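Read the figures in this text as sums done on the coordinates, not as results from a lab. Small disclaimer: the values here were computed from a predicted structure and weren't measured. Cβ atoms are built from the backbone, for glycine too; each structure is taken alone.
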Structure P
Amino acid sequence: MAATILVFAINLIVGTGAIHLGAMLVVDRDTGYVRAGITALVGAVVWALVVFFLPGVPVLGPILGLVIFVTLINWQYPGGWVTAAAIGIVAWLVAVGLLWVLATFDLVGFQALGVPGA
């Protein structure tokens, strides 16, 4: 149980940090870690619901998850749809990079809560 909580916490921190960095780079101002944390947590719940309800649909499920993720970012951050998509792309790249480093040292698995596909 403690290991599960630790993995959850590390993955949520990676997701929060990735979204925060993506927002800082794209929006060019500090939007706060709390907003990024809420976005990551809600994004993780939404991604889990999409995977749970659409497990057998290979294309629709991931596309729907990404659309909902970008919609969530658009709702949380200023700048519109293009900005939200850019934040999502940067967050995904940052999360994949961080998780690759952590997975290389066998610290966590290769997933980040709140960042679809990472």
Structure Q
Amino acid sequence: MPHCIIEHAPALDGHRLVRQVFAGALDSALFEPDGSDIKVRAYACEAYCVGADIVGSANTTDATHFIHVTLRLLAGRTAVQKQELAQAVLARLQALPLQNCSVTIEVQDMERGSYLKWLA
């Protein structure tokens, strides 16, 4: 049931990132084999900086791109499982022809007692 949230530079293809992150989560074998419980969404960030490069400013030349993936899971996974998930997602992103891009991945627990779900 992961919620995979991708924040990325607008020059990158969000649809392609969604497909790769989905595939990485599926590769981890921590979720339903058909991927029916994996949720992925992407947000292009119009204003951002990586280091001293402020994108959109007059001084920007060849700004560094970025991808940050937050993987939110219901609490209960082991540290090893979380690391394997992060590695599987990273491997899929590394398969893309990225250049001048910082890629980071973070796994977060969601407390079971405060997580609600409704299927309409």
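I have -8000 for helix-only ellipticity at 222 nm (-39500 (n - 2.57) for each DSSP H run of 4 or more, over all residues; to 500), calculated from one of the structures P, Q. Which structure is it? Going through each structure in turn, the value belongs to Q. With distance in nm of label points 7 Å out along Cα→Cβ at positions 75 and 91 coming out at 3.0, pick the structure among P, Q it was computed from. This figure was derived from Q.
Ranked by distance in nm of label points 7 Å out along Cα→Cβ at positions 83 and 99, structures P, Q are led by Q, which has the greatest value. When Rg and Dmax of the Cα atoms in Å is computed across structures P, Q, the figure 15.6, 49 traces back to Q.
When relative contact order in percent (Cα under 8 Å, 6 or more apart) is worked out for each of P, Q, structure P gives the greatest result. Here the criterion is FRET efficiency 1/(1 + (r/R0)^6) of positions 3 and 51 (r between Cβ atoms, R0 = 25 Å, to 0.05), and among P, Q the highest value is seen for P.
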